[in-house]
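Right after this note come the structures.
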Structure 1
Amino acid sequence: METSILKSMKKVLGIPEDDDAFDETLLIHINSTFATLHHLGVGPDDAFFIEDDTAVWSAFIEGPEYNSVKTYVGLKLRVLFDPPESSFGITAMEKQITEFEWRLNQVRELTKWVDPATL
């Protein structure tokens with residue numbers, strides 16, 4: 001299985017690995033999605049971003065309970081980069097994205113919850 005974040009997302013979108021025509025746009029959308037995940041408390045404590053195809057998932061994903069991050073990023077990329085033609089398709093993807101955000105937030109609360117009284 002491909003561990004490069006950019007290469008695996010290209011695969012999700014059906015873009016050949018050696019086609020770099022869309023890399024800059026994909027990097028912008030991937031990093032925007034990582035910013036959203038950071039706001040949810042998912043991922044490393046410091047903000048995470050990628051600049052090329054050398055960044056790997058293990059640098060972001062903290063354990064197997066966070067494997068759905070890959071699908072979440074793929075769905076966000078699909079909606080941002082190559083959305084479905086029908087509003088029904090977009091709505092379905094947006095509902096999946098919302099569910100993944102909720103589930104990732106639940107996992108984060110189980111694994112990284114901090115008592116606000118200690119802050």
Structure 2
Amino acid sequence: MSTTNLFVELIVIGTGAAFWIVLAIFTVFNRAFVTLDNLMSWPALIPVLSIIYVAGIIVDRWADKIFSFIWRDSLRAKWFKTEDDYYAARTLIYTQSDSLRDLFEYSRSRLRICRG
């Protein structure tokens with residue numbers, strides 16, 4: 001997976017998180033102190049994008065922890081006896097088949113976005 005793909009995934013996740021954060025702020029403070037014109041201007045784009053990116057990282061990590069805690073072991077146990085068997089199979093896919101590796105990375109990307 002390239003760094004650009006991961007960056008875009010975190011921006012997508014962060015955009016959803018930022019949407020909910022902005023809704024909460026507008027609800028609590030009655031939207032009086034923030035105007036959308038100032039928030040969506042070109043000079044504000046870099047700080048807003050930075051906040052969205054950080055929100056994406058935080059939400060992705062939280063979602064990963066929750067997913068791992070609830071489902072990871074039970075899903076992995078259906079096909080692999082141990083965690084080492086899973087990592088050995090994954091290593092085999094990465095080293096032997098480019099098309100399966102790409103499919104695996106695509107699935108991981110979709111899972112990351114859906115979790116977020």
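Values as computed for the structure displayed
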{"quantity": "Comparison of 1, 2 by distance in nm of label points 7 Å out along Cα→Cβ at positions 26 and 82 - largest value held by", "calculated": "2"}
{"quantity": "For 28 (relative contact order in percent (Cα under 8 Å, 6 or more apart), calculated) the corresponding structure among 1, 2", "calculated": "1"}
{"quantity": "Which of 1, 2 yields 57, 29, 15 [Cα extents along the principal axes in Å, calculated]", "calculated": "2"}
{"quantity": "If helix-only ellipticity at 222 nm (-39500 (n - 2.57) for each DSSP H run of 4 or more, over all residues; to 500) is computed and equals -19000, the structure in 1, 2", "calculated": "1"}
{"quantity": "Structures 1, 2, by distance in nm of label points 7 Å out along Cα→Cβ at positions 74 and 98: label with the highest value", "calculated": "2"}
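Every number here is computed from the coordinates shown, using simple stated rules; none is lab data. Computed from a predicted model, the values in this text were never measured in an experiment. Cβ atoms are built from the backbone, for glycine too; each structure is taken alone.
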